[in-house]
Structure P
Amino acid sequence: MTSPQCKRYETCNAPLCPLDEQSLKHGIWYPDEEICRAKAYGALSWIKTQRKIAKRASRMDRYFTLQMLKRNCIIRKGIEGLDPDQAEEYQLKK
């Protein structure tokens, strides 16, 4: 990503960036991490989901992948992501 594509490029620390294909393909996001603030991408469903999770997550030490954020589900208080100390495949099956 180059700076002309996004005005917030220099100051943004969001681990999942709509303009960075690598971060979307392999990135993970914790509920206490930054969320993309670019107005052009604020309407993306997974960014809206990040905002909801950030407000309702019970554990900040559990992560979410883009595929998890894109799922159509109800976000309730106490939602938890995946444990970084366990195998991801096993947790997703569970």
Structure Q
Amino acid sequence: MALAALNQLPASFGSREAVVAGGLMSYAASQSYAYRQAGEYAARILRGEKPGELPVIRSDKFEFVINLKTAKTLGLSVPLTLQAAANEVVE
């Protein structure tokens, strides 16, 4: 993130936290949803299911986050339609 900021490059990141810390945007699997899935797996194992028999699950919930302050710093305008499509807009 520091390299992108130093060179004033728009960059996309793999986590919401990077955008909150000053990155331009991210589109990634929802961390809270992944933690919930991990909890469900743990519960199944505690109920006696064998870990090797549990199916592999991939995330099907993604979050799109935009940082408008960073966009403004980079001289970019973010269309309202893109802001409306975002799960979270950091101002």
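Quick rundown of the values:
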quantity	calculated
Per distance in nm of label points 7 Å out along Cα→Cβ at positions 15 and 39, the highest-valued of structures P, Q	P
Structure (P, Q) behind the derived value -11000 of helix-only ellipticity at 222 nm (-39500 (n - 2.57) for each DSSP H run of 4 or more, over all residues; to 500)	Q
Ranking P, Q by mean count of other Cβ atoms within 10 Å over residues 31-38, the structure that comes out highest	P
Label whose coordinates, when relative contact order in percent (Cα under 8 Å, 6 or more apart) is calculated, return 23 (choices P, Q)	P
Structures P, Q, by FRET efficiency 1/(1 + (r/R0)^6) of positions 55 and 79 (r between Cβ atoms, R0 = 41 Å, to 0.05): label with the highest value	P
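Readers should treat all values here as calculations from the given coordinates under stated rules, not as data from a laboratory. All of these numbers come straight from a predicted model, not from anything done at the bench. Cβ atoms are built from the backbone, for glycine too; each structure is taken alone.
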